[in-house]
Structure I
Amino acid sequence: MKLYKNGVYLVNGTELIEDTKENASKVGMAKEEAARHTIAYGILKEHNISGSMEKLQVKFDKLTSHDITFVGIIQTARASGLEKFPIPYVLTNCHNSLCAVGGTINEDDHMYGLTCAKKYGGVYVPPHQAVIHQYAREMLAEGGAMILGSDSHTRYGALGTMAMGEGGPELVKQLLSQTYDINMPGIVGVYLKGEPVKGVGPQDIALAIIGEVFANGYVKNKIMEFVGPGVSNLSVDYRIGVDVMTTETTCLSSIWRTDEAVQEFYEIHGRAGAYKELNPGSTAYYDGMIEIDLAKIRPMIAMPFHPSNTYTIDDLNANLMDILDDCEKRAQVSFDGAVDLDLKSKVRDGRLYVDQGIIAGCAGGGFENICDAADILNGASIGQDGFTLSVYPASMPIYMELVKNGAAAALMQTGAILKTAFCGPCFGAGDTPANNAFSIRHSTRNFPNREGSKVQNGQVASVALMDARSIAATAANKGYLTAATDMDVDFTKKKYFFDSKIYENRIFDSKGVADPSVEIQFGPNIKDWPKMSPLPKHMILKVAAEIHDPVTTTDELIPSGETSSYRSNPLGLAEFTLSRKDPAYVDRAKEIQKAQKAIEADSCPCEAVPELKPVMDYLKAEFGDISRQTIGIGSTIFAVKPGDGSAREQAASCQKVLGGWANIANEYATKRYRSNLINWGMLPLLIGPGGLPFANGDYIFLPDIRKEVESAADEIKAYVIKDGGCKEFTLTMGELTDDERDIILKGCLINYNRK
């Protein structure tokens, strides 16, 4: 794999010419013109209404959400005057599908979704029918279209659809006929040549890419455009499996060139008219280029605790004890020494023994993945020891075809368990391993606690990501880690037949017709968003958490798993904020929030929070104009690089519900997390790397912060108020659009849109 240091021209789809002085005469087109010939540029241009391709205002064709996001989104839109879904909006139910968890809570959310689909004119996909992204592939994707989803793995580029996963407020904007506003992103080509060797699957290609580009930010907030002759050497299912994992590179979106194989995919699914041939122009310019020889990729494994912690399985087996020792040390950092992870005890006679295998969800549950796994396991047994194997087909049509062609029976005969379409193994609900167990999964993420263990209760387990084929090979060897390339197997490559009757018989589709007479069905856990105040003239922030990990995931900001049942209850969910990373955060934030609540009740904040008195006395003496009419008081957190991972808006909104006014970071891991902060009225503050001028528990004063936001100030003066004095330092916020500034000034997107 090669990452080019400079921009690259792609000529006639097959020739790469790096943008250097030496190559200047080899391209007969200006860079600016050639940049307009990428597939991504053309799609963005068709969906941009701003009139400027530098400052985009995008309107999407369709929206999609699942059952731990759509309640909050629709509640936000309803508070802002929603009357009808203006574009197709699909509500799937693939996350909170285990309805025994949380009592009636989850099924209450489902009934809320069904009644909202009827009232506002949407589509409702009941639990266990399909995971969100498989339904979108089968029924929503179209060549040249754009889809916005409230799940970070919203990626349908292999089908010619540019799709993006964002926090819920960005979907709210689309529901209110507003736009998705971004600067024109960079476009990085991914040039594929050759074809994979037998046994190498899409997850292997994806992990190889992630391992190369995550740490260096090569594609961060950019669009990955897959081109080159190697694309046509991959089946569409294979391309989908690579594409969905591009989220883990921190790219903004993805798009692939399309061909007859994609055309056949649409024909199989009864939507031939959705196909559109997409190719870059004869000369196209890319801001970067990743060149991949598919034939050189070998079976991969992403060890705990990130998809970028990658090795070939051969390298892992050759350096087993050293790599396991490194993982154990990473665990000590991730868990702050609270619990020990012991992976070296998994080594038996020099081989790594695995406790659990899972093939599931939008990444692993595809038809070809499961058929190939069945071929590898055909006639084998997974054994009678501790190893288990669970397989979750990504949709009921896939499941039914696996039953018809015999693959389901072949898997069941081995001792594997087939389950319905469910995303739980990806975020910690379902198939939670035993304490200190090691799970290999063809799913999307392996963050700490993502498998469902609770470090705060002394439990720990870990997940490595692998391709379904190598998981099957490991299962055939009864849990001993094995690369699929080490197996002698003839892949049958069964043909897929899609039966639409399953969906026709079960899914509610309003066909875009709203019925205002429908009463929305609520449950006791579904709550409105609390009132949120506008940005004050001056601000006092108490640092309520200080995180120095290199990257902080959204899972650490607001845990997944069992907390998902509370996503419809802002106050209830907020109690879990940072619970795995800093359990004392919630109490600290709620304590200082008492001061803001006192201000809003026209009472004295110092009486509510006595430790504020010396801070307020100092500010009145030094700055003047400090009163309950001019000041706002809340909390902030510091993290080096927060926001990697999920698009969930709750990573920001939970902080806001607890009185958070800002984050301070060296950088933000993703555009979507920064957008979530802004849409919830929080300042996305930046501070340079190095020693911090403040510490956890300190008070920070931001004078005239409202004026600074209004004037789009490049730098913001801040003061640490401590020990009867102050220390000045500088913060920045980065570029904000006029609308983003207005959202922050008004306190949140709900206030911005409230009629």
Structure II
Amino acid sequence: MMASARRGSALVLVLIMTLALAGLSASAVYMTSSSGLLSRYHDKDRDLTFALETALELGKSRLQRDTTLVLYDTGYKQLLTSQPVYTSSGSVLTGVTVNLYAGNTGDTSGVYIPYITLLGTVSDPSGIRYARRLDLYQQSFSRYGLFTNDFPAAASIGAGEQVAGRVHSNNRFIGSSSGSPTPVFFDTVSAAGVISGSGQWSDTLSSASGTTVIPYPAQATTRTYYSALATAGNLNYTISAGSATSAYNAGINMSGTSNATANYTGRIEFLTIDVNNNGMIDSTEGFMKAFILWPAYGGDSTLLNTNFSGVPVATTQQIMLNQCGAFYNVLTSTGAYRREFFPVSMHKTTWVSTRIQTSTYPTVSAAQAAVFAVLDRTAIRTILQQPTARCFPLGSPYLVNVERFTQSGSAHCYQDWNAFTAWRMYTWGSNPLCPASQQYGGQDSTFTHYVFTCAVDQAFTDGRCTYTGAAPSYIYDPPYVGEWDSYPGTSNLPTLPAAVRQDVERPYLFPLHPTYNPNSRGVVYLASSSATRRSIYLSGTVRGNVTVFVNGIATLIDDITYDAEPTDTTNLCRNFFGLIAYDSIQISDNAINRPRNYDNTSADYTMSMGSNRDFLFHGIAMALGGSVNTFNPNVATSANPVYTCPTGSAFTAAGGCMQIVGGTVMKTYAAPYTATANSGFRPLRGRDPCQMENRRPPYFPIAKTRVRPAKMFDVDVRQVKTTALLTSYFTRLRGARAAP
């Protein structure tokens, strides 16, 4: 029998099977090794990610709890350095360490609220492995409707009050202690102490729920900060102080104060000018002006403050006669009608009496003009009861008739002298040689650089000043009381359109916007040349984003308002104003803000001589050393009808409402009225919708309160491997322009 040809096939089969099994074994070994490598990689990745997230959470926790932590305006601060990471069991993650850095990033213009950026890196023995960034929202003090560092135990929020914005106190907070209805709070009320009293609360957070103290800005460091910002923007301004002499005219005390009794100061006025004459007030067209008292001849602050009193006010009170009056819509020489202001004392003058009879509003008959010209108590009361009546502080363009003068026999209707010689003086437009075209009343464009004043001689109808010719040598007739100061920086402001403003006013306009002041940061610093921090008077219309720091007491002698209603959502963040005072912010008890009695002791003849019955403030008011309050909150004045706040309610107040659209932030809370009927002002607080945006007045202080996560990014480790790279990275996050 022959052998089979397949005799070696079994051996081959065994060999194949052996090789296959070997391959399977090798594959299994390889796969097991890869699985182990992959598992160890993921374990390592998990540990490194855990370490990195732990570092970021530690940083966030510290920011929320450690209110003493200071972050730099530029650069960064290292919070963790080669920090080991612990597991939940307390053991150390071997070879893993983290670094954590923090800095302010985002906005560098001061208008938006910056972020806090936490940057964490994690390393193992091979070097930095991962980097991650967490951006956190911050909060400005401008967010608050009411913030107080100290709420006195004897204080409380009054019945009937309403607070629209966020409220916080760094110790106790007390709602209404009596009365009905209880105050209404439309946003969260928090306190680092106990919340008590009655109120209609939207939400409350007290010390029991973990609310902590929010550090209040220190006076000295805050002052230094804003001084540097204003200096960089050519808006650090010192107001010269006047001398301790009252203003006299032929022996008549023009101011109503005695020598050496006035708190000498200056005043700041905010204003808008349509520079490009396009019929709108653009964001670039907000300015301020500075008025200084004359340091030798008797400009005292009573004139600036428009402050006089008496029950009734004396008919010889010169501030009332020269700084109060009424607007009339009179016929001009061109055949057009124009709104002009005439002080009370000018109603005696023949040409003024004739001119106001052309008025379309208010209308004045010949008989009424004759009554005005008598200038007795009845005449003064009637003039000041006109619907357009009001008072103005010294230096207002509306007071041109009693702040510009000329000599008898002069061919010039106005001479801008530094001092007058002893000749017969006439008020503006009253010189017999003045043509009719130069006989007109005050307008916003009738700017007067040097300001004099006089007692208009009521024995005549030709507008002459009182002068006896026998005055001592130190008495000037009229007295030189002050002047508008020129802007000390370099201004890019172009020639003013003649149809809008006299170009002669241009050197005295302080540009607030970078368009006309390229270095402006929107921050103004105001101080007095006196060694003591004195009051600085403020008023006017604000346009744009502005923060003003007053190194002393900020006294509000008239409303401070925006050029457009802030609560109108079409004007959202059109303007945002911050006022910070080293000491307190006080509403002046003057004839503009509070009622004065012009006839007899009856309430029927008591009225305020401002542009409205209430006091209006748009913005955020912050008092570093005192309160946002009013002078003489306990003084009661009764008018007929009685001033109430809100209008028509049962709550009375001498000055009506202290209407604030924005917020008040203060070192110590103080109510602007007392339990006395008809006293002080009652607060009427509203919220500016801009407070709810990521906005603030320029460089307004940041509140060190809880932070909220905004966004998180992984970072290329090559960008943060060295100190130089870290610095560069934080600089890029902030932008090129940082605070000085």
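Suppose you compute FRET efficiency 1/(1 + (r/R0)^6) of positions 158 and 446 (r between Cβ atoms, R0 = 30 Å, to 0.05) for every structure in I, II: which one lands on 0.10? This value belongs to structure II.
Comparison across structures I, II (criterion: mean count of other Cβ atoms within 10 Å over residues 134-141) gives the highest value for I.
Computed over structures I, II, FRET efficiency 1/(1 + (r/R0)^6) of positions 94 and 198 (r between Cβ atoms, R0 = 25 Å, to 0.05) reaches its largest value in I.
Quick check on the output: 71, 28, 22 is semi-axes √(5λ) of the Cα gyration tensor in Å, derived from one of I, II. Which one produced it? Traced to structure II.
Can you tell which of I, II yields -8500 when helix-only ellipticity at 222 nm (-39500 (n - 2.57) for each DSSP H run of 4 or more, over all residues; to 500) is derived from it? It must be structure I, since only it matches.
Each value in this text was obtained by applying a stated rule to the coordinates, not by laboratory testing. Here the structure is a predicted model, which is why all the values come from computation and not from measurement. Cβ atoms are built from the backbone, for glycine too; each structure is taken alone.
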